[in-house]
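Enquirer: Alright, structures below, take your time with them.
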Structure 1
Amino acid sequence: MKQSRKLARQRLKQSTRAEFERLIYAAKLTPRQEQIIKLFVLKDYSVCKIALSLSCCECLIRNELAKAYDKVAFL
């Protein structure tokens, strides 16, 4: 994982709920990216569990998480 993505993930996981929502809003994530990042960070779902719940492949979830982290990293 790229260092910038790792830092973005840590930033999201360590933020308060208000900070989390502000970061998500500021990053201008797509609705799908927002849904995935909330399941992954807030509900602590695994990539596999998210893929099953959204009826898509794990690769898509990983790609969307990476895109979301990239957007958050540049705030």
Structure 2
Amino acid sequence: MKLGYLGIDQHGQHYKMKEYPRKELLEQLGRKHADKMYVDKVTTGKSEHIGYVIGGLWITVYEVHDWDRIGKNK
């Protein structure tokens, strides 16, 4: 079960979000523009969206799941 999202910037600051990471990050930071941040996967050669760049902050976004249910809903 997904509980929400956690964002961590390059300085270690944490941002908690419930449903809409981009929208909620912009609200928390008082900004109106966000660029997507990508990482290249060496094994596949494809890029993967991992977060946002907002006002000079590079924020990686992670999904937060209920620990007890990981692996049980297969």
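Enquirer: Upon calculation of distance in nm of label points 7 Å out along Cα→Cβ at positions 28 and 52 from the atomic coordinates, which of the structures 1, 2 produces 1.0?
Expert: Numbers: 1: 3.6; 2: 1.0.
Considering all the candidates, the number was obtained from 2.
Enquirer: Hey, relative contact order in percent (Cα under 8 Å, 6 or more apart) derived from one of 1, 2 reads 47; which structure?
Expert: Details: 1: 47; 2: 36.
The value was obtained from structure 1.
Enquirer: Another question, if that's okay. Looking at distance in nm of label points 7 Å out along Cα→Cβ at positions 4 and 36, point out which structure of 1, 2 has the largest value. Kindly include the intermediate steps, with their values, before the conclusion.
Expert: Numbers: 1: 1.8; 2: 2.5.
If we compare distance in nm of label points 7 Å out along Cα→Cβ at positions 4 and 36 over 1, 2, the biggest value is for 2.
Enquirer: Who wins on distance in nm of label points 7 Å out along Cα→Cβ at positions 44 and 60 among 1, 2, i.e. which is largest? Spell out each step's value before the answer.
Expert: Values: 1: 2.7; 2: 1.7.
Largest value of distance in nm of label points 7 Å out along Cα→Cβ at positions 44 and 60: 1.
Enquirer: Additional query: Of the structures labelled 1, 2, which one yields -3500 when helix-only ellipticity at 222 nm (-39500 (n - 2.57) for each DSSP H run of 4 or more, over all residues; to 500) is computed from its coordinates? Before the final figure, lay out each step's value.
Expert: Details: 1: -21500; 2: -3500.
Clearly, the read-out refers to 2.
Enquirer: Taking Cα extents along the principal axes in Å from the coordinates of each of 1, 2, which one would give 39, 31, 20? Working shown, then result.
Expert: Details: 1: 30, 24, 20; 2: 39, 31, 20.
Label of the source structure: 2.
Since every read-out is calculated from the coordinates, none of them should be taken as a lab result. Given the structure is predicted, the values throughout are model-derived calculations rather than measurements. Cβ atoms are built from the backbone, for glycine too; each structure is taken alone.
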